[in-house]
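Peer 1: Each in structure tokens, the structures are laid out below.
Computed from the coordinates by the stated procedures, all read-outs in this text should not be read as laboratory data. Fair warning: this is a prediction, and the values are worked out from it, not measured in the lab. Cβ atoms are built from the backbone, for glycine too; each structure is taken alone.
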Structure P
Amino acid sequence: MLNIHHLELFYFVARHGGITEAVRHMPYGIQQPAVSGQIIALEESLGKPLFRRRPFQLTPAGDSLFQFVRPFFENLDSVEARLRGNSGRLIRIAASSPVLKSHLPTILMSLKQEYPDLRFTLHEAVQPEIDILLRNREIDLAVTILDGPSDSDLTSEKLIELSLLLLAPAKSKIKSAEDLWRMDPISEPLIGLPERQPLVKQFASGLQKRGITWRVRIEVTTIELIEVYVSQGFGFGLTVAIPGQKHRAGVRPIPLPGFDPIQIAAVWRGDPDPLLKALVSALRNAATALSLLDVPVKRLSHGSFNL
């Protein structure tokens, strides 16, 4: 008989594209030599290689075995949820820092009234890391920026469109975006997220339509850091208009009329179970409450939410 543990290790290797990545994503500690040895034992018991190492590629036998074991291992969480019922239910959520800090505590506390033994894990992440977490089934739901068409097995519910916004040092003589566009070239340093982030790509697209080039010169990893460095006079910051936000001292917002907004959504994979449905409903309710604030955001049919 095939060793079930060997099959589990093979599943992680096939899913993550190699032994090194499998070790990184295993739900328990195991060393790479141990995985290699047990995969070799599995191949010897079958009398066939299951994958080529460099570059990684499943053999026909490996692909056949992966398609067989994949539904079992990928459905373990849902089987556990059905067996547990509402007791000890775990949900894994990924979102940006402001969502995790400002909104999820209240939302999760409300869920605990229905699921008193609720357990959860929180991942602070932004695109494209969130895409990887969803694709690898390491999270159950994300609150994230929509960035083009999603995978066919992902479901998304739009929550808000957030307007792009520039932050200027309070002492700057520049009062509007038009003051910047009249510069040739723009001499002010731009502080922003990495260029691969949807927010930055959306801004670059708007600039291109105006025949303007202005690239991020000071790169940071979070929206919060942008405001910190603008307040210290390092340059102008690219961010979004967040409902009800009060900017720190030393920062002055400059609207960006005519730029397409970014869309924030709840995203999950597969059919939602009752807990996931309850969480999406709670997000929707929180979004509706935020949409009533007097802020420059465009409300969608399903409400709105904060980056």
Structure Q
Amino acid sequence: MNPVFRPYQTEEDFWRMREFLRRVFLLNDCQEQSWHVARLEYARWHTCLNCANVRLEDVATLWEADGEIIAFVMPDGGPGEVHFNVHPGLDTPALEEEMLAVAEERLAETRQDGSRSLCVWTPGNDARRKEMLARHGYAPGEWVETQWRRRLDAPLPNVPPPFGYTIRPLGDGLELLERCYASGLGFHEGDIRVAVENRNDPSWYRNIQTAPLYRRDLDLVAIAPDGGIASFCTIWFDDVTRSAYFEPVATVPAHQRRGLGRALLVEGLHRLQRMGCSHAFVGGYSPHANALYGSILGPDCGQSESWVKNWA
């Protein structure tokens, strides 16, 4: 095998990357050693396009052998970070060395003083990759993602929403604008300015809704007694791998600590179980989020670690 790398080029590359991630996910026994296919879609239509204003043509590099994708690297957003996605049966030290070199050349962030920085995300149990990163001057960073997972082959708890609240799929029209507003509040500590900006131009949410895995019946909201959106979560179900990913999950500050996040997650799990889903995943970065996810999905989890290098 003599893999060759090239930049992402056409829409066909995107569909091949999706199928590659599905194969890799199953080969990894449904563990997040590489991305779930939903993370590629969310990255393309939200964190890259909406947040960083970059396209896959700008940030993704593919490795191919015998006409098949065997690996790719890209950020979950803009330059300055990178995620490795590799076929477990075709991974070699030489391939990962080349992936790192390409990532440093194409995805490192350049500061005003000319210095450069790159954050490489890696599974916490991948000792070989961490040894390679340390050898190239990387050190563990501040951020760690806890990757919670739950099998759905057993009975689920029933967690109704608090009195006066209801859980249902997102509506359209004005409710789409209110969902945009709630996102600004939920992810920016109640910042009204950000919430209004989100609501004034909902095109960012329309981008998310164009992703192939997006389903309105799995875009859940908790409605407050006054009719406003108090909490929300979007679930991405892949019926090929029979697995699902929760992203995003948040509650508006005025409605926090009432059990809404817990009720939303459980409602989502029940819907997935009825659809034949076998595994559900969600990633947490903060103690509060991880406490919530662990209480619902159980103790089974992995970790994705950030490793950072700064150089002139």
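Peer 1: Name the one structure among P, Q that FRET efficiency 1/(1 + (r/R0)^6) of positions 130 and 202 (r between Cβ atoms, R0 = 41 Å, to 0.05) of 0.50 was derived from.
Peer 2: Going through each structure in turn, the value belongs to Q.
Peer 1: If log10 I(q)/I(0) by the Debye sum over Cα atoms at q = 0.09 Å⁻¹ is computed to be -0.58, which of P, Q is the source?
Peer 2: P
Peer 1: Something else about it: Name the one structure among P, Q that helix-only ellipticity at 222 nm (-39500 (n - 2.57) for each DSSP H run of 4 or more, over all residues; to 500) of -12500 was derived from.
Peer 2: It was calculated from structure P.
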